[in-house]
Structure P
Amino acid sequence: MASTVLKPREKAPDIPPPGRARTVPGPLWALPPVALLAVFFLYPLALVVEQSLAPDEGGTSLEPYAEVFASEAFREALGTTVWLAVGSTAGCLVLGFVLALVIAFVPFPGGRAVAKFIDVFLSFPSFLITLALLFIYGTVGMANGLWTDATGAATGPFQFLSTPWGVLLAEVTYFTPFVMRPLLAAFSQLDTAQLEVASSLGARPARIVRRVILPEALPALASGGSLVLVLCLNEFGIVLFTGAKGVTTLPMLVYGKAILESDYPAACVVAVVNIAISVGLYGLYRVVSRRAGA
């Protein structure tokens with residue numbers, strides 16, 4: 001009878017129980033994005049701050065800040081930046097609210113296509129809109145060309161594009177869709193029964209807008225307006241492409257100090273001020289957006 005050889009039982013491999021699979025600790029997953037953020041954002045930002053504290057004589061000092069803050073060019077650039085940003089934001093709020101009202105509540109052929117085009121418009125670069133305005137209202141643009149052909153005049157009457165008002169028009173044209181997008185989203189959630197009840201009670205359209213629609217749109221207006229204000233404060237391409245004479249904003253002043261004058265400490269000081277203002281307003285935008293979402 002053949003003998004049977006008994007083999008020792010092999011040990012089963014360790015299998016983690018269900019729900020307790022081996023995972024990489026959370027802090028390790030955070031290391032790559034934090035490292036990339038430090039290399040590509042925090043380190044260059046630290047260099048800008050460091051350069052703003054390095055006068056030409058060497059060492060570390062607040063002298064560049066004192067010189068920049070005392071200069072007339074900085075004060076004018078700061079004032080121009082603020083009033084252009086505030087004026088453009090106000091224009092975008094008014095125009096965006098009116099256009100969003102028409103698209104959302106006034107039925108017309110192609111209304112849905114217009115609403116979708118707004119999403120596409122948000123991806124356009126700012127200089128493209130400025131270039132289109134130059135083709136229309138520039139010194140040798142279509143409007144002036146039609147005027148000179150009709151009247152025989154040497155020049156046309158439309159010369160405002162190279163003034164602060166031209167910059168304001170270009171910024172309102174470009175940034176209005178940034179206000180319209182959250183407004184259209186808010187209007188899509190509005191209960192139309194409220195509008196029907198108000199209309200059946202004899203309320204005129206203006207009263208319906210003021211008493212029913214506007215209160216619902218205020219969070220979206222605040223969110224879109226805060227975003228536009230931040231973007232206008234940092235806008236560079238529109239001011240550059242319009243060629244507006246005497247219009248120097250903080251980004252333009254940074255460009256002039258760094259590229260044209262090679263005054264890097266002063267350029268970094270202006271950049272730090274611009275960053276501080278932008279970060280503060282962005283924090284305000286986040287708060288407003290959070291409350292609007294709530």
Structure Q
Amino acid sequence: MHLIEKAGRLRTLLRFAVPGVLLVYASSAHAADITLGIIGPHEYDLPVDFKPFNVLVQYGDGNAAGNSYNSTGQRQARGGSHTWAGMTKYVHFRSFEAIPHVGFAFELIQSESYTLANGTDYGGLGPTIVGPAAWFKPNAHSTLGIQTFMQTPVGTRDATSPNYWSNISSIIFDYEWKHFSFDGDIGTVTGSTKHVKNQHSYAPGVVFYSNLRFSWKATSRIEPFLAFDWQNVNGTYDNTARQYMDNSSSREVAMGPGLMFTLSKSVSVTARYSHSLEGRNTPETNAYYMKFVYAW
């Protein structure tokens with residue numbers, strides 16, 4: 001392998017880890033966060049025909065949302081909260097000689113969260129998320145693939161438990177130019193029926209989302225980027241009352257700048273800020289994101 005090609009693969013392995021999911025579920029209150037909003041640039045800049053390797057990723061984000069959007073899309077100075085969330089993720093990557101030019105990954109993710117709102121505070125471990133991804137390269141500069149994850153229904157306490165199984169699936173893509181890159185995803189979240197003892201039965205609304213990242217390769221170590229996130233959550237259906245819950249559907253569009261720092265062949269750090277452009281039935285996004293990657 002040529003030295004230039006080898007160096008390029010090392011950068012790709014460092015940058016990539018199939019992104020984890022903070023599931024957004026519809027409720028009579030508000031959505032929680034934009035699905036896959038934690039991803040950074042080059043998230044899907046993936047190799048094929050490589051030797052197996054592993055990645056450990058720690059995601060973190062905080063949202064100081066003092067405002068919220070009502071059912072008509074107007075911003076109001078109430079209904080927000082301060083939330084902190086994290087994801088600890090292990091990913092195993094490999095390819096198979098029997099399936100050439102296709103890459104595979106399997107990941108295990110543990111979510112964490114803490115919320116401060118309405119005079120109360122609580123936190124703990126959230127659901128566990130597992131699933132595979134597969135991709136190929138239509139040409140030397142692009143990647144196209146699919147990922148699908150299952151999220152468990154429980155965390156360490158009721159406040160961090162959605163109480164239903166969920167599937168998060170998306171199409172992933174990336175294109176690399178000499179000085180720029182563009183990647184992202186588009187997908188859905190579907191949930192099983194929500195059952196809680198002595199409460200109504202609910203059918204969670206389907207979530208549609210997309211996350212786009214456009215970056216400038218300023219140097220080999222520093223890369224500014226712009227992030228765009230969109231999400232639409234369909235209404236929650238009350239199976240017991242046989243009607244949709246009021247104001248349970250929501251949408252949000254958010255955007256913000258960020259920086260990716262490549263510290264070594266094995267370590268990178270990404271930081272980003274994001275703010276809502278518009279929304280409906282959701283807390284305002286006023287969030288910062290951090291991502292630490294270690295590959296071996």
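FYI, it's all coordinate maths here, none of it is from the lab. Just so it is clear, the model here is predicted, and its values are computed rather than measured. Cβ atoms are built from the backbone, for glycine too; each structure is taken alone.
Here Rg and Dmax of the Cα atoms in Å, for residues 164-219 alone was derived from just one of the structures P, Q, and that gives 15.1, 47; the source is P.
State the single structure among P, Q that was used to calculate helix-only ellipticity at 222 nm (-39500 (n - 2.57) for each DSSP H run of 4 or more, over all residues; to 500), giving -21500. Corresponding structure: P.
Output the label of whichever structure in P, Q has the greatest value of relative contact order in percent (Cα under 8 Å, 6 or more apart).
P
Taking mean count of other Cβ atoms within 10 Å over residues 36-43 as the criterion, the highest value among P, Q goes to Q. Work out mean count of other Cβ atoms within 10 Å over residues 108-115 for each of structures P, Q, then name the structure with the largest result. By mean count of other Cβ atoms within 10 Å over residues 108-115, the leading structure of P, Q is Q.
State the single structure among P, Q that was used to calculate distance in nm of label points 7 Å out along Cα→Cβ at positions 100 and 180, giving 1.2. Answer for the origin of the read-out: P. Here volume of the Cα convex hull per residue in Å³ was calculated and came to 127; which of the structures P, Q was it taken from? Clearly, the read-out refers to Q.
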